[in-house]
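Bear in mind that the values in this text are calculations on the coordinates, not laboratory data. Here the structure is a predicted model, which means the values were calculated and not measured. Cβ atoms are built from the backbone, for glycine too; each structure is taken alone.
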Structure 1
Amino acid sequence: MSLRLSVTSLLALSSLFLGCKGGESDDGADGTETAGTETAGDSSSGDENDDDDDDDDDDSSGESTTSEGCTYLGCDCDDSAGSCDAGLACVDGVCAETLCGDGEVQGEEECDDANEIDGDGCDSDCTATAVSALSLGENHTCALIDGGSVRCWGRGEFGQLGYGNALTVGDDELPSDVGDILLPGPAVSLRAGGQHTCAIFEDGGLRCWGLNDRGQLGYGDVNNRGDDENLAGLAAIGVASAISVEPGARHTCARVGNGEVRCWGANDSGQLGYGNTLDMVPVLELLVPGEALTLGGTAAGLAGGGYHNCVSFVDGGVRCWGANASGQLGYGDVANIGDDELPNAAGLVSLIPATLPPNTEVVDVELGGSHSCALLGSGDVLCWGANASGQLGLGNTNPIGDDETPNTQLAVSLPGAVKQLALGANHTCALLTTGAVSCWGDNQVGQLGLGNTDNVGDDEAPTAVGTVELGGNALTIAAGSNHTCALLENHDVRCWGQNNYSQLGLGSIVTIGDNETPAEKDPVSVL
């Protein structure tokens with residue numbers, strides 16, 4: 001509540017700060033006091049008032065206004081900028097202290113929702129909290145919130161939501177109804193995999209929860225986490241200085257501070273990169289997932305797909321390993337890499353088309369179920385791998401990378417330059433530099449957000465269908481297997497696509513995007 005000054009308080013303040021009313025100072029000089037500084041006389045006239053001057057008609061003793069500098073507690077004000085000092089607000093024409101919790105945004109408050117609940121979008125100290133990042137799994141969704149708290153919704157059968165039960169969230173309640181996951185501390189980054197979730201924390205620890213049938217959590221066993229216990233005491237995995245983490249369908253890889261990459265979990269296709277197909281379940285006593293991979297360089301970036309991975313190197317170049325049945329590794333064949341050889345046995349993926357300068361930078365690589373895309377420094381996008389639904393955006397359904405390299409193809413035809421990519425099982429989305437979002441590929445459940453279920457990219461370019469109607473510009477995007485979400489500039493979260501496990505977080509299991517656009521539905525109530 002804003003502090004209203006009592007009459008007594010105002011009288012006391014008036015006697016202390018006569019300058020606000022042009023009163024006579026203790027030394028007999030008329031003056032105006034501004035922010036603790038006295039100036040004698042009327043500064044506009046340049047006349048000086050002598051202590052011995054008996055003339056009481058000097059206009060400098062007239063009433064002061066806010067323009068003359070009285071901006072502290074108790075001064076008159078007019079709601080204009082700067083009419084009260086920082087930390088004060090103009091209340092009923094007087095500069096007064098503000099009190100967080102009165103429901104009015106005043107002074108230096110960022111928000112005021114008249115309660116003392118943290119994590120609801122406006123914390124008890126009247127600082128605003130908002131969603132800062134999104135990550136989507138096979139059929140669950142997680143949000144990282146300012147300050148490091150995490151909320152998840154969708155399928156919870158294996159504990160992947162982290163609430164200490166196996167319940168679905170979002171089918172008949174909203175994510176905001178459930179609140180934050182109980183975690184050991186604030187998270188700084190968050191990634192959702194097939195049925196498990198991982199986060200890096202402020203303390204430097206990497207922790208994972210959810211399905212663990214193949215050791216993908218990295219705890220030296222196959223016990224799920226988060227399904228029947230909260231995560232407040234969850235131990236960190238033995239990966240020191242993790243910079244990024246990429247959970248796949250049933251495996252996990254992490255990039256550490258020295259540029260090394262370590263992987264653990266399922267390994268049917270050599271996706272762990274250790275030259276075999278043995279699952280890696282870390283030794284319980286050590287809690288150290290697999291040894292550093294032999295990559296042939298220092299990793300600057302790491303991308304994880306369902307069953308394959310790629311790294312970008314500090315000195316340039318991209319190398320991939322794991323499943324390759326559709327050419328998703330980009331080497332012009334369908335041989336898996338990492339099952340009986342190390343990743344460095346393969347060359348670098350050829351990514352720069354002849355239509356672009358040969359020194360064009362690869363800014364980012366993102367992976368889907370069985371396809372891969374690269375964002376180039378030119379703002380262009382190049383995709384390869386499986387293409388049965390047009391997810392490569394080339395206007396056909398021919399796979400790329402199985403008997404040719406990606407650089408033999410043209411870049412995807414898009415409405416503008418791209419700044420971020422998000423890949424699902426069989427669909428692809430691009431965030432343009434304008435804040436618009438363009439999606440293509442599989443659209444059976446409206447995951448492209450176009451208000452229909454027609455695939456895009458199978459016989460037309462993505463430019464032919466326009467962009468997703470979101471009701472605002474997007475800051476970032478994320479894709480799950482068959483659903484997609486965007487965080488908008490106003491920090492609204494909008495999700496669309498498959499919703500059989502309420503992964504859209506809308507309090508129902510109704511699919512969105514198949515016959516309506518995301519903008520036609522309410523944003524997800526996260527906070």
Structure 2
Amino acid sequence: MKPDAQEKLQALFIAYTKKLPDKISHLVLQGQDLIKKFDREKLYEFHRAIHSLCGSSGTYGYHHLCRAARELEVCLREFLNNESLTFEQRKEISRLLDKIKTIPLALKEEKPSLTAMVDFSLKNKLIYVLDDGVEFVNELKSHFDLMGYELQTFKDFAQFKNALSKIKPIALIIDSKHLGAHEITHLQHYQQHEAAIPLFVTSKQSDLLTRLKAIRAGSTAFFPKPAEAFYLAKTVDQTCASSSSEPLRVLVVDDSQSLADYYALILEEAGMEARALMNPLHVLDVLTEFRPNLLLLDIYMPECSGVELAAVLRQEPLYASIPIIFLSTEDNRFKQLAALRLGGDDFLTKPILPEHLVSAVRSRAERAGILSSYMTRDSLTNLLNHTNILQHLEIEVARAARFKTPLSFLMIDIDHFKLVNDTHGHLMGDRVLRKLSELLVTHLRKTDFVGRYGGEEFAVVLPDTESEAAITLCKNIRELFSQIVFKTGAREFHVTLSAGIASFPKVRGAKNLIEAADKALYQAKHEGRNREREVFFKI
């Protein structure tokens with residue numbers, strides 16, 4: 001664990017331990033008040049408080065207290081629909097409350113440890129390739145060079161193994177013919193004990209046994225040969241970007257600040273970006289601003305339960321597919337399944353080991369990202385499709401208006417694209433589209449959005465970007481694209497593009513930005529193509 005993380009963890013323990021006696025005293029008073037005079041609202045509040053104590057005490061190492069609190073919580077759960085409490089029920093609550101009150105707080109058996117966390121912080125751009133196909137490797141290299149990666153190639157496993165023992169790359173690409181039993185065993189051991197590096201397997205065979213070999217070696221993805229080098233490079237880039245450049249964002253919603261802060265610290269230590277939120281009623285505002293990849297929700301919270309919150313979010317198209325993990329002391333399997341039916345994806349029981357939490361969050365978020373990619377991306381270019389680039393434009397325009405920040409929107413069109421298809425064929429036309437897609441992706445920030453608007457037209461959303469910066473960026477991309485040499489047989493040719501630019505707040509509203517950028521694009525075409533133009537009007 002990093003020193004600053006250790007200090008933060010220690011501070012959380014000190015703060016929790018300091019507040020615990022007063023917390024228990026307050027709970028005892030709450031319980032005694034409920035026993036004297038029944039009130040259903042007070043019962044709900046008391047149950048939530050005991051639920052919180054059960055989760056937090058176990059997390060912070062007070063396991064005797066956690067077990068006693070769980071016993072009382074289970075008892076209270078049976079009375080939640082009561083109109084009153086019988087004498088025996090009051091007596092049982094009093095007995096369990098006395099049990100909590102008399103537990104020595106010195107009985108803190110252990111502190112949660114983050115030492116088992118996996119280091120996901122590889123920041124280099126080095127990729128190891130074990131493949132003796134010269135032509136394929138050279139094609140891969142041309143794509144990765146453009147993306148800013150460094151490829152180191154090997155022709156036998158001994159060299160590959162030696163290099164791996166010295167420097168950890170960000171990704172591995174291996175031809176399946178190098179995956180014998182010995183090699184698979186070595187890779188398994190390395191992934192488990194050294195570093196979990198994404199592995200991409202290529203193969204001339206795509207039968208089940210070959211794919212099983214790849215899975216046993218720990219493969220992230222499998223590409224049958226002849227593999228499309230662009231798609232392989234793009235997949236590697238997306239995977240590496242998600243694990244290094246752009247951390248997973250997790251929103252933790254729990255009314256217990258000590259628990260929310262603790263979970264956030266665990267996730268941050270694992271390389272994620274986490275934010276703790278105690279009031280579930282503020283979640284929509286935070287979702288718009290933070291854009292989490294996953295929600296971690298407590299079930300029992302005042303004003304709005306985690307289950308209710310999940311149901312609300314599932315009715316909003318923008319958040320219908322975001323993974324939701326419930327985290328609660330609730331151990332009733334029927335209630336857990338009911339919560340999952342209303343919108344959850346997984347249910348974890350408090351207290352939970354740090355490594356289990358990280359594993360559950362990471363696997364859910366990454367799997368959801370893959371499924372989302374299938375639904376939201378154009379199959380040819382792997383860019384956002386028409387519907388989703390417009391959705392992102394609307395979201396970013398709303399954010400820009402709220403935070404009073406600039407935004408630019410580009411409409412890009414390939415010049416004389418029909419002529420390219422007619423002269424060189426549609427396969428070459430597809431190659432031109434993919435090349436421009438690749439160029440856009442490699443020259444935009446991770447916070448930008450690019451999509452295939454339709455045909456040979458592309459749309460780009462640039463948050464926090466003034467029009468002058470957008471014009472400069474567009475000019476650079478246009479000039480680079482015009483220099484690319486396309487080859488078909490013995491013939492070579494170049495292709496150019498035109499672009500229209502509109503910027504917020506000169507133009508307000510997503511619809512108006514599209515209209516303005518489209519007019520600017522038309523102007524660029526009308527003036528002779530191979531240029532960018534900006535048109536704006538105030539709305």
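Results, tabulated for the structure shown:
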item	result
Given -500 for helix-only ellipticity at 222 nm (-39500 (n - 2.57) for each DSSP H run of 4 or more, over all residues; to 500), calculated: source structure among 1, 2	1
Highest-scoring label, criterion being mean count of other Cβ atoms within 10 Å over residues 248-255, among 1, 2	1
Which entry (1, 2) yields the derived value 1.05 for Rg/Rh (Cα atoms, Kirkwood Rh)	2
